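For reference, the structures are reproduced in the following blocks.
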Structure P
Amino acid sequence: MKDKKTTSKTLFDDSISGLASETVNQTVNELADQESLSVSDFIRQVNQTVKNRFGRGVWLHGEIQEMKTPNHVYFTLVDQDGDKKAVLSASIWQTVYASMRVTLANSGLQLADGLKVRVFGEPDLYPGNGRFSIKISKIDPRFTLGDLIAQREEIVRQLKVKGLYDANRKVETSLVPLRVGIVTSIGSAAHADVLKTFKDSQIGFTIFVHDARVQGEDAIKSVVAAIKNLDARKDLDVLMLVRGGGSKNDLMAFDSAQIATAIANCRLPVLTGIGHEIDLSVADEVANQSHKTPTACATAVIEQVREFVDATEEAWAGVATFAMRELEASSSQLTERANRISSKVLDALASASKRLAMTAQRIKHRPAEILRLEKSSLDALADRLRLLDPVNTMARGWSITRNALGGVVQDATKLKAGDKLVTTFANGSATSTVQEISTKGKPNGKK
């Protein structure tokens, strides 16, 4: 026997089951009365509705991604709004793209991933796979150019805010930049032109080339790495960033904030030679110097070295000229002094010769007088000698007395009694002994 709860549950379940069955039957009957569409009919009707609304075409703008160009052009048009992303498949028939390329080329553009475009086309829902797309027939280059300009201006503004815009222009350049680092695509025309220009200069440059991709998806990353690697070297004087010409979007990498920042942060002066003669890229603006072509960039480095060489040669020429003037002035002064000395010597010789001639003349005219005077002097001297001759003096009664030692006795006070004396006369001598000494009449002693 079932309890009360079990009975109640069974009655409830039966009621629900009956109600559900009635609802399902009613829904099935109602749906059976409604018309259904096949998938193809549904897509066809939706497509028609879209064509009724946008049958004459519509202008859309977005960024090109995943572009493919086997024959016709296929890409995804993307609209990114924060975290939200809208995607639409797009296509351009080959015949349309042929004329569109000319329009773009006239503005220096070409379709590529990352390019923001404004295009006109007809929306289409393909029945085969239900894919919604737009068939593009026109493009507005002005929109793309305006967007590129706006992006560029914002990058420049940010660089100025960060103090990077003119940082590399403040880097002092070497007086003689003979050691050159070059960032370029090895094997490119720009690479060949630069090397030829340096070689033709016949100056002893040392060149370091760092390979880099200069366009395409990896260009920014590749160029930044090359700049940093060369700037880290201690054996370089200058860094060059060069590539050949191309469309605006070929050169888009050089408008990037990353490359501009790498240039601004370089310790070396950076010279750009990006092959475009109309517009300056952001890289050109922040570089120490910018030139229109790779060849012009290399020529600028060569001219700087030549200017130094010319200035050095001019300075040496100035030194040589100054030295020559000084030598000439010194030579002139030396010649003048030599002439003065020579003149004085000649004057002195002339004066001496004149005096000698006068002396010779006097000697010539007065020999007898001179001889007479000299003879008179000699006679006087002879007379004096005769008077002073001791023999003559003794002949007149004078004598000379010497002591025992042979010394001449001149002072009586020097004698004493008993001293032996020798007296010399004109005709002989006599020996005597002192017995008594008297001075001025007074006896001094006796033996």
Structure Q
Amino acid sequence: MKNSPLALQIWMIFVIITIGISTLFMLLVPWALRDFFTQQTYITIREAQSIYLSNGKALPDIHDITEWDQTNQQYQTVKHIVFLADGEVIAGSTSLLVFNNFDFIMQESRQQQIAAQQYSREINGEKMYYIIRKGELASVPVYLFSYTWESYQNDLVENLFSQLLWLIAIILLLSWMPSFLMARYITKPIIKMENHVRSIANRDWYESIDVDRDDEIGKLGQSIERMRQRLVEQEDMQRTFLQHISHELKTPVMVIRSYAQAIADGIFPKGGLEGSIEVIDKEASRMEKRVKDLLYLTKLDYLFSKRSSDDLINMGELIENIVELLRWQRLDLSWELELADIIFKGGLEQWQVAIENILDNQIRYANSLISITVSEHYVNKQPYMFIRIFNDGPSLEAGLIDKLFEEYQQGYKGEFGLGLAIVREIAVYHGGKIWAGNEEDGVAFYLDIPIRE
């Protein structure tokens, strides 16, 4: 069944449930009807006794002749026998079956303690219901024995049960078709989403999913649509990345190849062997930096998904150590450091890469000065670490400031890199943010990170 279409499965479940309920109903109804009609039989016998004892004066007030005829026939099914304590029958006539069991009836009447009591007895495979009423006639004890057979009750039960059976069958047949249509209605959007997901699996994800409903199926459709949009964005980002990275790698490869070919031919483009090799080394370093950034950006996705262990980091000490390592790249730069010893929890390797990437950017564009400040402040009693990194280089273009930290964006002066995108990923992962802005004498980068102790 699980391999059948979902609409058919839902319909089959509905059919099984309705058949089960109907079967249970058909098993319980005869029992309930028999119990009900048994009580009604005894009520009929009592009323028939009252009419018999009153010579017909106790008949109920019935105005409908049809109802009167039905009631009269019902009372006529009750037979009456009046007998004395010694068993002599003084009114009514006994059938052969009653006569053969009259000794038991006599015994029950003698043992009876109340004025009227109801009994039942199985006689030749058929049940007889009867009431024995005690009384006196001319100061002589007498007994009124009134009885009827189960056959009348059985006829009523069978007649009513057959009518109910037909009614249930008609209701089931009439409900199965709407239930199948309802199952088709429920599964239709699921089938639609299945086709969309199959298309997405085949990388055909440009058609949007429109599921106009707010239930669980609608929420599933909205989730699939968000996934589709994210895949489209991811593909666009990858395409942009491949375009830019191929351009960035093509230039140093072409330079290295042309210089190597020239040296092999005995030509030195930079005037000598040493100068030409220096150009090749510079381009190789540039290409190595691009590849390293790309690999680390991919590594970050893995580290963030695995939630790497936190280290206790002294940000002031970390920045000071990195400055000592990088200051040799440009000995003409002045460094101003105002570093508070702020200790927080985070990924040590990640923050080391982030600070290195920012400082590498500052060293590239600074004219003569780089200033770094680390301080602490509070927002709603939550401690934050604020880092300002300033260089006195040229101002940023207005359109570049908002896009500076996006992945695969062309950077300042047309250079392409992933360094600042890596910094943003690390800052966001630690709950912080990074932005840049032009100041009076240069450009500053700002980091605001919540302190986890």
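When P(r) over Cα pairs in 10 Å bins from 0, in percent, for residues 51-226 alone is computed for each of P, Q, which one produces 8, 24, 27, 20, 13, 6, 2, 0?
P
Tell me which structure, out of P, Q, gives -17000 once helix-only ellipticity at 222 nm (-39500 (n - 2.57) for each DSSP H run of 4 or more, over all residues; to 500) is calculated.
P
For Cα extents along the principal axes in Å, the calculated result is 152, 53, 40, so let me know which of P, Q that is.
Q
With Cα Rg over 2.2 N^0.38 Å, for residues 203-370 alone as the yardstick, tell me which of P, Q scores highest.
P
For FRET efficiency 1/(1 + (r/R0)^6) of positions 195 and 283 (r between Cβ atoms, R0 = 30 Å, to 0.05), which of the structures P, Q scores highest?
P
When distance in nm of label points 7 Å out along Cα→Cβ at positions 163 and 211 is calculated, the result is 4.9; to which of the structures P, Q does this value belong?
Attributed to the structure labelled Q.
Each value in this text was obtained by applying a stated rule to the coordinates, not by laboratory testing. What you are looking at is a predicted structure, and each value in this text was computed from that prediction instead of being measured. Cβ atoms are built from the backbone, for glycine too; each structure is taken alone.
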